[in-house]
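Coordinate-derived values only; no laboratory data. This structure is a prediction, so every number in the text was calculated from the model and none was measured. Cβ atoms are built from the backbone, for glycine too; each structure is taken alone.
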Structure 1
Amino acid sequence: MKSPLKKITSLIEIPLNKLIEISVAWWRFNRWLARYESDRSLVVARNISHKLEELLKECHIEIIDIENKVYDPGLAVEIIDIIEDPDLIECDGIIDETITPIIMFQGTVLKQGQIVLRRRPGKQS
């Protein structure tokens with residue numbers, strides 16, 4: 001006989017917009033946590049982050065942080081700001097900062113990322 005708790009928990013569904021919010025929150029939390037990598041007092045926080053990451057993977061959610069990558073106009077991102085950099089000569093642009101990551105579900109974009117782009121002066125995005 002199934003326990004009542006198993007029956008209830010098997011019926012719980014998470015709305016997609018909430019799953020997206022959880023994904024972004026986990027990404028921000030994980031970035032913050034990375035700044036304190038050597039702090040042993042954050043063991044519980046790292047464990048929470050790991051559990052959330054497992055949950056997102058089980059839900060087939062992929063979080064794509066594209067910071068410091070070469071900019072591609074075909075990326076699913078919104079450019080929030082542009083930094084003109086005359087020293088940038090190797091490519092058209094670099095993603096200087098990820099404000100919000102790209103959230104994907106089985107290859108489909110659920111939420112566009114938001115970025116700060118570093119590019120050569122005079123170059124159009």
Structure 2
Amino acid sequence: MEAWAEAAPVTVLRNDGIVAAARDERTGELGIVFWLAGEAAGVSVDRPAIVHLTDEGATVTLSVADPARAGTRVRVTLPESLRLVSGNATAKVRTRTTTIDVTVSGGRTSTVVLSRNFRARGITR
């Protein structure tokens with residue numbers, strides 16, 4: 001455990017009354033608990049949610065949960081243009097951001113896969 005702590009594999013990006021966010025430096029995975037609507041590490045949400053991002057190079061996997069079970073959708077904005085590949089969501093792509101409306105239900109995690117490859121299906125930015 002001491003060697004793990006010295007290697008500092010996890011960086012706390014923010015930890016306050018609105019957001020708790022950390023990045024695993026080994027994998028680049030990002031985990032964020034939004035206690036309220038807010039922004040951290042370039043990711044923003046419109047309501048309390050738990051967000052997990054895995055960057056796999058060509059794709060990004062976004063997992064979202066509403067543990068309060070208060071809504072049917074969480075709006076997540078990411079700081080780059082991405083194309084929705086799969087998942088129960090809709091996406092609006094802008095020049096430098098992507099806003100994803102992720103359907104959430106009963107506190108369960110919803111997973112969405114996004115792609116950086118717009119040319120695969122003839123999509124242009």
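Thinking only about mean count of other Cβ atoms within 10 Å over residues 28-35, which of 1, 2 has the largest value?
Once mean count of other Cβ atoms within 10 Å over residues 28-35 is tallied for 1, 2, the winner is 2.
FRET efficiency 1/(1 + (r/R0)^6) of positions 68 and 108 (r between Cβ atoms, R0 = 25 Å, to 0.05) was computed and gave 1.00; which structure, 1, 2, did it come from?
It was calculated from structure 2.
For which of 1, 2 does log10 I(q)/I(0) by the Debye sum over Cα atoms at q = 0.10, 0.11, 0.16, 0.17 Å⁻¹, calculated from the coordinates, equal -0.44, -0.52, -0.89, -0.95?
1
As an exercise: helix-only ellipticity at 222 nm (-39500 (n - 2.57) for each DSSP H run of 4 or more, over all residues; to 500), calculated from one structure in 1, 2, equals -1000. Which structure is it?
2
Any idea which of 1, 2 comes out highest on relative contact order in percent (Cα under 8 Å, 6 or more apart)? Provide the component values of the computation, followed by the final result.
Values: 1: 24; 2: 18.
Result for relative contact order in percent (Cα under 8 Å, 6 or more apart) over 1, 2: largest is 1.
Once mean count of other Cβ atoms within 10 Å over residues 44-51 is calculated for all of 1, 2, which comes out largest? Provide the component values of the computation, followed by the final result.
Details: 1: 12.8; 2: 20.1.
The maximum falls on structure 2.
Assign the value 3.2, calculated as distance in nm of label points 7 Å out along Cα→Cβ at positions 36 and 76, to the correct structure from 1, 2. Write out the running numbers ahead of the final one.
Working: 1: 3.2; 2: 2.2.
Derived from the structure labelled 1.
Comparing structures 1, 2 by distance in nm of label points 7 Å out along Cα→Cβ at positions 84 and 100, which one has the largest value?
1
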